[in-house]
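In what follows, structures are represented as structure tokens.
Derivation of every value follows stated rules applied to the coordinates shown; laboratory data play no part. Quick caveat: nothing in here was measured; it's all calculated off a predicted structure. Cβ atoms are built from the backbone, for glycine too; each structure is taken alone.
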Structure 1
Amino acid sequence: MPTSLIPAPRGVVTGTGEVRLTEHSRLDAGAGTEGVGRWLGGVLRAATGLPWHEGTAASGAWDGIRLAPAPGLGPEEYRLVSDGAGVLVEGGDAAGVFRGAQTLRQLLGPDAYRRAPVRRDRTWTVPYVTIEDAPRFRWRGLMLDVARHFMPKDGVLRYLDLMAAHKLNVLHLHLTDDQGWRIEIRRHPRLTEVGSWRARTKIGHRASPLWDDRPHGGHYTQDDIREIVAYAAERHISVVPEIDVPGHSQAAIAAYPELGNSDVVDTTALNVWDTWGINPNVLAPTEDTLRFYEGVLEEVLELFPADAGPFSPFVHIGGDECVKDQWRASATARKQIESLGLADEDALQSWFIAHFDGWLAERGRRLIGWDEILEGGLAPGAAVSSWRGYAGGVAAARAGHDVVMCPEQQVYLDHRQDAGPGEPVPIGYVRTLEDVYRFEPVPAELTPGERARVLGTQANVWTEVMEDQGRVDYQVFPRLAALCEVAWSVLPAPAERDFAGFERRMTAHYRRLDALGVAYRPPTGPHPWQRRPGVLGRPIEGAPPAV
């Protein structure tokens, strides 16, 4: 069992024997680990049917589980020892104890992931083993796009549990885009009254002739957001919200037409966008627009407090794919360029981003955005999500900025998993499980000092062609399991990685995913009900991203 762990731990020493867990077994959560104890007790009571009374470990033989701080260990580092004295999970902080508890759950077997006992007469055991482990990267994330297709709150909570099971610690929540605004802003109620739903939706790639004529929408209330953030914090996951500016903003303009370039287009005629691609309707680069989004962000900062996790100070502002055509045609934009003494429309976008960079910094927060925000320079505390390959990450690190590596060519999980005709809505590049497993987040050309700027990595899940939970599951899993090992474990160079060994460990991991109810892509290809015959994708290997 210890050899089937995902992600692979740094050190495993197996022993002879096992700890048997019974109705008399107790759970002892030491000072500082009480929250982990509540979580672990909850999942174990549900799965095992055992009472798991709280209690203090006795000296000598003991069949219980002890959770304890270990000041000598680093952040998120843990040690798990199962022997004649019971099971001990200790960590350098509460997050480390929680990561160790996730490993313990794997050692208990797939049924430990169920919500009720499936065999009342089974014996629960933990093999004698010593595991010492720590993460390679601090930032190990998943970007979940809930703007294109809304994921109800319970689905987001479910994904937080799935992330926790894979030792991921950052949920980048993409809350706004042309196709929908998903967060309640009380001072601007039309953002959700109008902007949270669209009249119809393109089915498949934007070139598809198919439409779903049902209205699509939804949003999270402010209390929903508070619940999501608190639920994540209990699992030692930071939630980083994304509010897109100045592009990807048609939903906001549909709600408040004055935000758009009304001297160029009739913004009162715009609706929430119902198709995919890069949208020409962008925010007007005016002081009024800045004030509007300052009001939005004031509420966002209250909902996403800076002390909810190590990466909670970050706020993502997008900054990508802002088409400048309307600005070039806009007298208002030209006047703004002149009054600010800027060179052109590209510099105008840099001014827009720089404003929020400084605004957030004044409030003790950190801006992060897609790598286009590098154009024009950034404040020292800003960070970059490098999505257009490695180049943005290299440039950011060399300029002294922290980087999260998420290049589309490697870790965009909306891209298809196989070149075969059976893949549902095949778009973008073919990126197999092995491709993700061989992804290396740190660009080779960086110096040691520059490499320290790589906070970590994340997989990005854009949901244009993922209309429900099953489709999201299919695209995300099992590839997220590979990404979690890349982010957590210290692996050899990509060409030297033991993918065959990883596949063998995945045999056990598929059973865990089954117990969790994950509709993953089977290694032999999609089930018949996972296919989408007749729905157009863009199956051109090496082509630019299709959506």
Structure 2
Amino acid sequence: MRLLNTKTRKLEEFFGQIPQYAILSHRWRDGEVQFSDIDQPHARNMPGYSKIEGSCTQADKDGYRYVWIDTCCINKSSSSELSEAINSMFMWYKKAQICYAYLDDVSGCDNLKEEFFKSQWFTRGWTLQELVAPNNVIFFSRDWEEMGSKSSFTQWIEEITGIDRGVLLMNYPEEISVATRMSWASGRQTTRVEDRAYSLLGLFGVHMPTIYGEGESAFVRLQIEIMKSSNDQSIFAWKSSRRGDRSGLLASSPDDFAESRDIVRIPSDSFRNIFSSATSSIRQYSVTNRGLNIHLPVMRVHNYYQAALSCCRRGAPANRPISLYLYPIPGEMEQFLRLGPSLLYEAEVPGSSEFTLQELYVQEDDPSLFMTIDPRRDPILQKYHFFIKTNGVVENGFSLVGYTSAEWWQQEENRLVLSLTRSGMFSTLLYRHQITGESFAVPVGLHNWHVWSYIVTTTDSETPDSVNASFDEGERGGVRWRSLDWFTQELSMGKVGVKIRKGGKYCSDDVGGYSVTISVTGT
């Protein structure tokens, strides 16, 4: 661990026995003094140096020889050191003797309460663990005037953050559910989208490698890591209006838990008593290539199922568990999607005899999010471009009817360009013969971080959107897993083919370029 000496303003590194230290919590601003700056003469002239000076002065006054400051104590040019620091940060804050929370947008004047409530410090993702982990947190104004402590401001902080005062005062009498902890993070923001997940590692006691560039997949990986060490089913007690009418069991971001603050676990004995005919224990769940494998008590309701989770609202009786509705995927054995993710149901269980324990596989909207990427083997790019070329299509009487998600496409010279930003995305082009009306569709995209395409003949009534939907959730959904980069299909008078090749001149450090050739021959 690297610490800043409060007297010499020099960094010192410690292994094994760590001396007592103070720690700083703050918001990053322009001009922060970083690891490469701290020992240079120009550091003292940088805007961020005043925070370092204030922290060292205060720590020295409080009797601490060392202080830890994230801006200058981490060498962020080393990806391994940064990953280690992120995975250790909660414990570093927890083990600090004192934490200085520096609120640079609070003046500490007569309007203290109003300014305190409006401080941006409470909106940042990283400051959540910096508030919860240390036992002793002291708040300072922009002029380094001491305003109060976590314990003296407990009532205000509880109103601002939704965190129970027992948690803030370290005397909460029971286990805190996953859903409750996630709710604390809802609405908080980070500069990098991945940090919304990485900043929560310590709150759940999990560790995982950091992969900047994976985007929202980081939050999916976080949930998978939590599931490996916990059978708390409140991790599925979220709702989101952004997911359409069907989804998987995993949330997209902490914001999905905004209304889950009061969700608590149902004790195993109570849950077994309610569903005595359906389950003898709460079983573990796992991620598979068919979806999330889980055993739940379920009851048939029309053409879907009601599934009971072992959690409920605080104060609700145990026979009113949080329930989800699951919709069976046509043609798939034991595979489901969550129905109506915009709602969380509190179901009153009339009798456990109506429920049976069933093994389920609940697919995600994009199953490729389950895949853990090795950045050394599979670099995650910021954008993937598909350059569409045709050969013999127009010459043989076919014309482009249209394509899905117009905002992903642009016309470039004499070709179309499709731009995708993550695995799981794809778009479909539809072509129709000007005389015979015969038509075919070509989906192009990424799945499991592999390019794929396909060709299907279509009817007059089908549109690019309807064909695209059939590859998304419909009868053609399994095609994406085959990762086909070369495919042909017979037409009534000839053959249509599609080939995808990685094109060197289209590639750069942050953009993946692929040449897609759609050809028609023999009509």
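Below are the figures for this structure:
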read-out: Structure with the greatest value (metric Cα Rg over 2.2 N^0.38 Å, for residues 138-297 alone, set 1, 2); value: 2
read-out: Mean count of other Cβ atoms within 10 Å over residues 90-97 - structure with the largest value, from 1, 2; value: 1
read-out: Origin of the derived value 48, 33, 18 (semi-axes √(5λ) of the Cα gyration tensor in Å; candidates 1, 2); value: 2
read-out: Structure (1, 2) behind the derived value 14 of relative contact order in percent (Cα under 8 Å, 6 or more apart); value: 1
read-out: Which of 1, 2 leads on Kirkwood radius over Cα pairs in Å, for residues 314-417 alone, largest value; value: 2
read-out: With mean count of other Cβ atoms within 10 Å over residues 42-49 derived as 14.5, matching label from 1, 2; value: 2
read-out: Computed -9500 for helix-only ellipticity at 222 nm (-39500 (n - 2.57) for each DSSP H run of 4 or more, over all residues; to 500) - originating structure among 1, 2; value: 1
